[in-house]
Each structure stands twice: as structure tokens, then as C-alpha cells.
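Down below are the structures I want you to see.
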Structure 1
Amino acid sequence: MGVEKTQEARVQAKLPELQHRNFRNDEFWRDIPGWSAVTRDEFADHRWQTKNSIRKIDQAKKILGKLLTEEVYQDMVEGQKITPMNIRITPYIFALIDWDNAADDPLRKQFLPLGSQFLEDHPFYLEDSLGEDDDSPVPMIIHRYPDKVLFLPTSICPVYCSYCTRSRLIGGSTESVEKETYGANQKNWEAAFDYLMKMPLIEDVVISGGDAYMLTPAQIEFIGESLLKIPHIRRVRFATKGIAIFPQKVLTDDAWLGALKKVHRLAISYGKQVVVHTHFSCPREITKWSQMAMDRLFQMGIIVRNQAVLQAGVNDKVEDMVLLTRALSYLNVQPYYVYQHDMVPGCEHFRTTLREAVELEKAVRGTTAGFNTPTFVCDLPGGGGKRHVASYEYYDEENGISVWRAPYVKPNEYFLYFDPIHKLSAEAQERWRDKEQHQVMIDAAVEKSGVKAKLNG
């Protein structure tokens, strides 16, 4: 049997179309000077991963030694003066970065910003781009769709993503942003549970934050059991990027996984669902560790879905998105959503045009089964919710203005999404430099969309 498996692996390695089945399994962390003596057992320990997470630029410099050039180091220092997010990176992800080409590496881009990469924010960026605060009836609850809410019991994550849509809350205060973050505290959740019990239409609760990975086993059980005992709640989703950036926790933190398993079994006994939503962004994040973690969850019968964010230089190439989609499917992770990047501060270099998203979905669709093909969506600025990227009312590609409606979510409003200015034509960029032209361009797009007539009719 062992010989057959080895032969199969050799065949797969030679066929490009089977690349999605080949997962890195070498001791890649030993290439990092500071971790050259770390054993596989140590690297596998979730406690070691947490203890050795990178939180400061100087810590990264010490660990990397000669691998970090002075130029990149100084660029990282400048990045920390601008970014709205602090650094927190697990050794797993840090060691997967290609430090010979750190500037272009998709993992470095997501978690270690360089000062040279930042672009001026779009004139219509918003700290709370999705209007979550306006749709928050009580603290930690966002209620936008009639039967679904988002519950944010913590603002802490195992890694801090540079492209975070909640950078106004997550990642601690930086040189450029002051924040009021919060940890997981059961006493602070009472108003949220009271609200949920009083709203009989709610059937679906997403537990996010922050990140559900950072909840203790007792908190996982308390939240899960409390929600499942509410009669009208049918579905509970634990949202965590952890499987993608910290698979060792699934493999070695038996108490945490045991709590999730207990809640999952309780849901089944009630005829309800408990699933996990995770966040793989690019194929480079997927290794044998990812496969082992998913195998463990799959054996428990826990469904895992993936939600990615479309990012320039990370996953905006057709071949990368197809590979990511196929690799996730092979791991028993269902590709669910790919989000158009939100218009939040410090992220203009990550954003793509709406046209790029539409064309990318066209290219991905048909490469695998429909149920394993992600839906590309734009989460509308101002709280219109998720809309398919091609469902706009009108798209002025020249000026990068799209006009949208969300008839059921907010029937009496229209919404605007703006492409990154640096990707527009020179003439359009010149118009955007003239503040007096901003409203003129917007009014023209809205007029051509016909949304006002639809709203009035």
C-alpha cells in the first residue's frame, strides 16, 4: 500500500493539472535562521506557535537574520507608521514567506506591510465601509439580513491581516489609528443573547470578531450551547482564519477542538447545524498541515467553507484562483465566497476593479463542479450587503463608479462602489484629482443607472 501511494504521488507531481493535490511537507521553517533547530514536534505544538508569533518588526529581524535585507527591513519600519493594523503572524505563515523575494510574496503582502506599497486612500473610503455600526442594534451584534446576524464576541485574532475590513476595531492601536478593542468576556455578551432571544425571525448566527480561534473551549461551548437552545436559531457558523494560518491548533489543541465537536454533536441532536467558515486566500497557504487539520475536522463530520478576499498581487491571477479553488475542494473545504475588497483605509494597493472580479469569476466558473465554485460578491459600501459582482445597475468603467441596489435588504436606497483610481485611465485619474468633478461623475452614473426612477416608481 505504501508503494502504491508513493507511485501515485510521483505521478501527481509530474502532471500540472494535478498540482492541487500536492501539498508542501518539508521542514520549511528550518530555513529561518532563528528556527533552524526547531523540531517537527515543536513546530506542530499550538502553544509553540502562539508563543513564537511575530509581533514586532525587530523580532522579525532577529529571527530572520541575514535573510532580511536592510532595504526590506526599513520598508517594513515605514509600513508600521502607516498601517492601521499591528503585526501578529504565526510562525507557520511567517516561515512560508519567500524571503528571497519578500516584496512580491503574497503572504508577506497580507501580513507584513511595506511603506512603499501604500497608495492614497480613495476619496470615498470609509473606516466602517460596510456600515456595520449603523446595523448594530446592540453591542457586538450586526443585523442586516432578516434571518441572519453577525455576533462579534471578541476583537482578537491569531494573525492580523493588513486588508482587514474591521481595522477600525481589530489589531490594537497603531501609530496612525487609535482603537477601542475588546477581549472575550461572557458578561459583555448578555445584551447580545437577550436580543437574539427576542427576535424570532433570526435563524442564522455567524460568530466572528476577531476570530473564533481565540475563544477558549469553555467560551466555545457556552456560545454554541446558548445559541442552539434558542428555539428559532437553526444554524451557527464559527468563523476563523485559523485553519489557513494556524492549522496546528486543530491538530494539537484537543480541548478547543473537543469543545467544537461537542457543540457540533449537540446541534445534530437538535436537528440543527454547526459549521466552520475559514479564510484561505492563496494556494501558498496550503500545506500538508492544512490537509491533516482538515482530515481531522472531516472525520468529525464538521462542514468547512471558505471565504476569500480578492487582493491584487495575492490571488487576482486566473491560475492562482483556479488552483486555490481546486486545492480547497480536494481538502473538503467548500469554496463559498470571494469578496471584492472593501473600501477601508490603508488598503488601496490591494483593491482590484470590479471588471477584474467579473472577468476572474468568468474564468474560474467551469473549471470544477458548480458546488465547489465560489461566488464572487461585492459587499456594498453603506450596508447594502453582499451582491453578485455582475448584478450592478450600472457600471461606469471609465471613471470606476458602479451603482447598485439591494431591493430586499434596503429597498429605498442605492449604493456606490468605486474602483481604485490608480487602475483607471490617465484621463479618469485627472478627473478624480479635481474634487469638483467627483459629484459630477457620480451624478452622471446614477442618472444612467435609472435607480432613482426605480425607487420612485
Structure 2
Amino acid sequence: MEKKDLQYWVNKGQQMVADRQRRIDRAKQWKFDTVATHGLYDLQQSLESNNGSIMEPVYLSTAQAYEDSYHMEAGLSYQMPNWCYSRIANPSTYFLEETAALLEAYGTDLPASCVATASGMAAIRTATEPFLIKDDSLPPMNIVTSAKVYGGTFQQFSVRRGEEQGIDVRWVTNPTDLDEWAEKIDEGTRFVYGEFPSNPSVDIFDIEAVAKLAHANGIPLIVDSTCASPALTRPLAWGADIVVQSATKVMAASGTSVVGLLIAKHDIVSRVGNDEMQADFATWAKFWPFRDNGPGLHAMGAIMTLNDMRTLRPRIAQMSDTALTVSRFLENHPKVDRVFYPGLESYHARDLAKKYMRLADDGRNAYSYMLMVEIKEARDGVNTNTRKFYDGLDMIWRATDLGRVKTVATMNAISTHQQQGEKGRSLASIKPSAVRIAVGVEHRDDIIADLTRGLNRI
């Protein structure tokens, strides 16, 4: 019988890594829906580890047991795959991470890795914090970010980074203007950040061009693609280094879990950090800062999200078709001032939307589930009409959520972007008359009927 010393477990770990790569190579040959359905979980893994379970199990245990001291040593020194402790990893989160990485890199030869977090905001912090380390060889640090971002992101950058840490946060007010990005980047810039499309103003930017600009300056591009999802837009394929997802939204459309995802391609560009960090950022983040900071995702949330992700592309297709119909209805309504939706001919960055927003394996343009509508107000500018419309909705939910199977409407100026103040909302182009509508999977006629009900209140 083979002696089970440290080398035995290291060798076993190498075999596990080779088998995982075999499964990755196989999944790379599949179509998007097949990847979303199966990920890397297969019959072999089911029979060897999970009693033949067809579906990925929920591992509610907090810790992994080891066969002997050498097994533990090999695992905790990262010489073989293991999960150790659920603050660091868990077999259930691995299932989710493997599938998410495959979906974000879908259609490319890019190797990519993922780390799942307890929220989208935790994913953003995990993605950005490693670039904000002390380095006396560089000028004072700054970050360059689109101003068209979610309110929580604005607060994390503006308050947590800017006010509390003294980091210079440089806001790009027009993300479609490449010159504005270029003007704000200098030798102290640590990363470039943007949302595609932005929440709630539905603004976009030229991912490919901004990525080239960032790389020419030796820094990474980080993209929050929550409101597109990999079913429509995969920023890694266009040159981005890191993608963050609030998988709480359309990827977990049933609305039962709060989940964040950080997906990074290998060999990212950075002015700071060691070779290990740049070679495989997501795995490095899981092994080190994630392990120390503890923003871990619960196993149940991971599996519930994974189950929703299996139908991501067909849901996005239906929701996008409905959102376009709803946008056209609202754009032609006399009580509506303006509608922002990438599928409309009036959309200001129509060519960019056509370039980047295409349904996986379908090829046709689809423009996601989110739109923003500005209600016509009286001359005094008070948002009385907007509140009448909003409060008149009956089927559509008044909440701060989005990406649900149920349609949700939000007045962002008084909710998701309230804390950033009037100046911050002005930077993000969010008016008091704006209502974000996240279209669900209900029949379009019923959604339009409810919107009509609200508009008739004015």
C-alpha cells in the first residue's frame, strides 16, 4: 500500500487539478445554456463524492475533515485542492464559482477564475481593495471611475475610499467620452472602473477602447456587468480584466439570495501586487485577502443562485424583448418626458449597445431588462407627478430590487441613490422625476396595463 506522506497528497492534488482542467476543456466546447446547466459537475464527481446526486448538493458543514496530518498540511499550504473552512471556501460555492467563470469567459479561450462573496458590494470591495496598497515607488494613488454607478458603489468609492482613506476618486461624468477617461488617468491611477449598463441611468461605455487605454497605462479595467449578465455582455472578451456581478439580481432572479461574484481572467495588468496576484487574481484573492476579511457566501445561497443561473439566457431573452416593448410604449406616452433604454433608436449610444449587447449563441441584439423613465413634471419641478405615477402602480412592486422574475419599479433619487446627495445624483444624471423599471417575466400586456394605471393617476 502506498505510503500516505505529504508527497502522496501533493501528487493526489496534482491529479485533481488535471481532472478539473479536463472538465474545463470539455465545458469549453459546450453552448452557453449547457454550461449554465452543468458547469463542471459531472457523473464522475457525483458518484465519487456525492452519492450519485444529479444536482449539486448543499454542503452546510462549516469545515472539512482531513484523513491525516499530511492531508491537512497539503491542503492548508495550498498544495492540493481543498476547501478547509466555509469562511474561505465550500464545495457548494465552488460549483457556483466554476460555472460563473465559464459563463463570463464563454466564447473565448481565456482562462478565468471566480470567487463568490456574500453580496455584490463585497465583490466590489474584494475586486478593488488589492490595488489600493501602499507603494512608495508610485505617486499618490487615485482611481478613475464612471460617475454612472449604483448608489452603494458611489458610497463605497466616495465615502469609504475618498473621505475615510483619502484616496483621490476621479469621476468620469460622460462614460462614452474616451478623452474624459484619458484625461483623468495618470501615473497614480490604480484601476479604471465602469458599469455596463449603469444602474439606474442605463448608460454604457466602450469597453474595448477603455480597456486598451487602461492597459496602455499599466492598470486594470474592472467592469460591473450586473445589469447585462454574461448572457448579453462578457467584458472579459473585450479586454476587461475583472468583472463583478451582483448575482442577487438577474442571475438569481427568484429573489431568494444575496450573492456577489468576482470573475477575473488570468494574467491581468497592474502596477501593484505580486506575480501570483496578477497571474490568477480571483484565486489569489480567495486564498489571501478574502480568507482574512471573511466576506464568504453561505452554501445555500450558492446553490439557489446556481439553480437560477441554469435558465439565465432564455430569461434574459424574454425580459429583454418585453423591456423593449415597454420602453417603446412609454416613449410614446404624452405624460413621459424621456426613456433611457439601449434598444431604443433614441438611445444616445446606440452603436455601442449594438456592438456589446448580443444574446449568447443567438447573435441578435438584446438590451436587457432595465430601463429608466422620466415623468413629465409641472413647471415648478416638484416630483408630484412622478409620485402619483409610482404610487398608482398595482401589480408592479415598489422596491429597490431589480433583475427579478417579478417587475419592480424604483424611485432612485429617494432610495438607492439618496445618500449620495444632490451633487452625487447630478453626477450620475438621476433626476427626482426618474423611475427605474426592472422588467420581469410577466406578460407584456399586463405590465403595460399596470404602467397605464399609474400614468392615469397624473
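As an exercise: Rg/Rh (Cα atoms, Kirkwood Rh), calculated from one structure in 1, 2, equals 0.96. Which structure is it? It traces back to 1.
Which of the displayed structures (1, 2) returns the greatest value of mean count of other Cβ atoms within 10 Å over residues 348-355 on calculation?
Numbers: 1: 21.1; 2: 16.1.
By mean count of other Cβ atoms within 10 Å over residues 348-355, the leading structure of 1, 2 is 1.
For percent of Cα pairs over 20 Å apart, for residues 60-203 alone, the highest value in the series 1, 2 is held by structure 2. Looking across 1, 2, the calculation of distance in nm of label points 7 Å out along Cα→Cβ at positions 76 and 292 that yields 2.6 traces back to 1.
Where a number appears in this text, it was derived from the coordinates with a stated rule and is not lab data. Owing to the predicted nature of the structure, the values given are computational and were not obtained by experimental measurement. Cβ atoms are built from the backbone, for glycine too; each structure is taken alone.
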